[in-house]
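Each structure below appears as structure tokens.
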Structure 1
Amino acid sequence: MTERGAGGIGFGVAAYLCWGFFPLYWPLLDPATPLEALAHRVVWSLVFVAMLLTATGRWPAFWAVARQPRLLGLLWCASVVIAVNWGLYIYGVTSGRVIETSLGYFINPLVTVMLGVVVLGERLRRLQWSAVALAAVAVAVLTLDYGHPPFIALTLACSFATYGFLKKAVDLGTVEGLGMETLLLAPFALAFLAWLAAQDQLVFAHHGWGNALLLAGAGIVTAIPLLLFGAAATRLPLTAIGLLQYLTPALQFAIGLVVFGEAMTPARWAGFALVWLALTLFTLDALRHRRQVPAPPAQP
């Protein structure tokens, strides 16, 4: 393996491990609600990205995006979708559903493929259809066990697949893309934080410096793995990136099971086993045809 390839694997593993450990971070923001945590994530991500744009001298490229209405429209849609994804993920983690959130990112590649079928008219091969069918059976099994469809997992998977589709259409650099998305969301986030302050419900700066720093740190923990992912994507083949992406939900699943002690009934084990079998078939097909297992441009 070349030095560049080895470095790419290091960057990729670091990025996906950061995203995998996310379930340990968001509960630390308590007593902030998921919505306040989301608002801080948007605002402080914008602050951190602005610092990066200044340090790298990329403000001209950033403002060039603002002069393209089509790109702004796509980025606005992407920002709304990722806000839903981020907020629901924080809610899922802080409400004791870490394992269900991991399910969303396990099935995300399969949802991405189906989005290609529905939106782009792509055709699936036999193994890909088998993988999608197994995933559908898994969702049915989990629906019977939960007593309702796994809404958090399905919404995370669908929102993330849509976000990836929009980001592919935009085709911007990581820093510029995240900066514009958070800039578009920032007025709403700031208005919500101002409303919380007016209602005397704002947690930030009212529960010690440690809590305030953790809320502000949401921007850093959002941006750093994105930068690591960007470094990996320029050094590794797409198939390698596609395989590495499974590190994140696998680690999240382990954290939910071991650290938070979430329950796994026999039916849930069966449902997850079907998902893992589906992903195995999907990955084998991708390797056979030298195609990427769809990797998201950004994680939760």
Structure 2
Amino acid sequence: MSLLAFRPFQATDSAGTCELFRRVYGDHYVSPDVYMPQMICQHNLKGRWHSQVAVVDGRVVGHAALCRQGHATQDAELALVAVDPELQGRQIASRLGQQLLDGCRQLGLARLSIKQVTSHPYSQRLSQRLGFHDIGLLPDFVPSPFATDQPETIVIGCQVIGDHPRPLPRLQWPAPHQWLMGALETRFGTTLVERPPGIRPLRLSHLPGRIEIVADRVDTCLVGQLRRLPAHWPLSVRIGLGRHFCADHQLLLAAGFFFTGMMPTDAGQGWQALFHRVAHPRRLSLHSAPMQRLHDELQAHAQTWKNAQAHSAA
């Protein structure tokens, strides 16, 4: 039997890594970069990806990477996981992920996140095996890499590396979400020190299946404009998670949005609160009990919103 070896990515692995993603995902993987060997190589040379591969007789049979926005950031995402279908079940993804985790301190990383595919139970088991804690839900987030007709809902996992604190603001959380945020407080700690958000303009993006709004926070003017958008549009909102959260929550709840947890900010050390309006009706069986509850509550809220809009139009 040929020896299975694990090692850091080399430039000569680019074509083999591209072929691996085609074997695993066909033409449906969400990131187009994995289909171009030159992009795979460039991301690693520039330090945007830190890839680890598994090889048999020089053939790439497994891949995973730490992806970061830039050298200055202390956050990264464990992503781009693929294992040859003929070798699945041999803990290759877990071993690749653990080797990447072991190198986090050398890279100066303080926090890792992971996006778990909910139609594929293995990605959720991998997250738990590597010590990630589930913190949020991204409903209908990306086209499915498995060529299904519904967009993929994603579970966000996170873990802090070493002694680097990433506390939540110390708040009296809204009663409907104390069960979730109380557990996350225990996990990540709290602080009274408000981390000032970066001065960023409001961002509106048209993504597959939804409109995404990113802002430091919301006010009555912004929420009023959101309310006037077509009622059937799926909207997701990401706002800075700070001491203003309770006021933001009240405004967005009145506009038909539902709180679906949190995720790390794109830059900096803070967190973003996640809100969603309109969701595809679906049943999911999630490994995480809190994320299962969050999904079920979102589904009930979305149906109530749909019924209310139908009643208003009648």
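No lab work stands behind these numbers, since they all come straight from the coordinates. Since we're looking at a predicted model, the values are computed, not measured. Cβ atoms are built from the backbone, for glycine too; each structure is taken alone.
I have 13 for relative contact order in percent (Cα under 8 Å, 6 or more apart), calculated from one of the structures 1, 2. Which structure is it? Clearly, the read-out refers to 2.
With FRET efficiency 1/(1 + (r/R0)^6) of positions 156 and 212 (r between Cβ atoms, R0 = 25 Å, to 0.05) computed over the structures 1, 2, the top value is the one for 2, the highest of the group. State the single structure among 1, 2 that was used to calculate distance in nm of label points 7 Å out along Cα→Cβ at positions 92 and 276, giving 3.1. Checking each candidate, the match is 2. From which structure (1, 2) was helix-only ellipticity at 222 nm (-39500 (n - 2.57) for each DSSP H run of 4 or more, over all residues; to 500) calculated, if the value obtained is -9500? Only structure 2 yields this read-out. One of 1, 2 was used to calculate mean count of other Cβ atoms within 10 Å over residues 52-59, giving 16.8; which? The correct label is 2.
Each of 1, 2 could give Rg and Dmax of the Cα atoms in Å, but the derived value 19.2, 58 comes from 1.
When distance in nm of label points 7 Å out along Cα→Cβ at positions 68 and 132 is calculated, the result is 1.8; to which of the structures 1, 2 does this value belong?
Here the read-out was taken from 2.
Tell me which of 1, 2 gives 2.3 when you compute distance in nm of label points 7 Å out along Cα→Cβ at positions 28 and 244. This figure was derived from 1.
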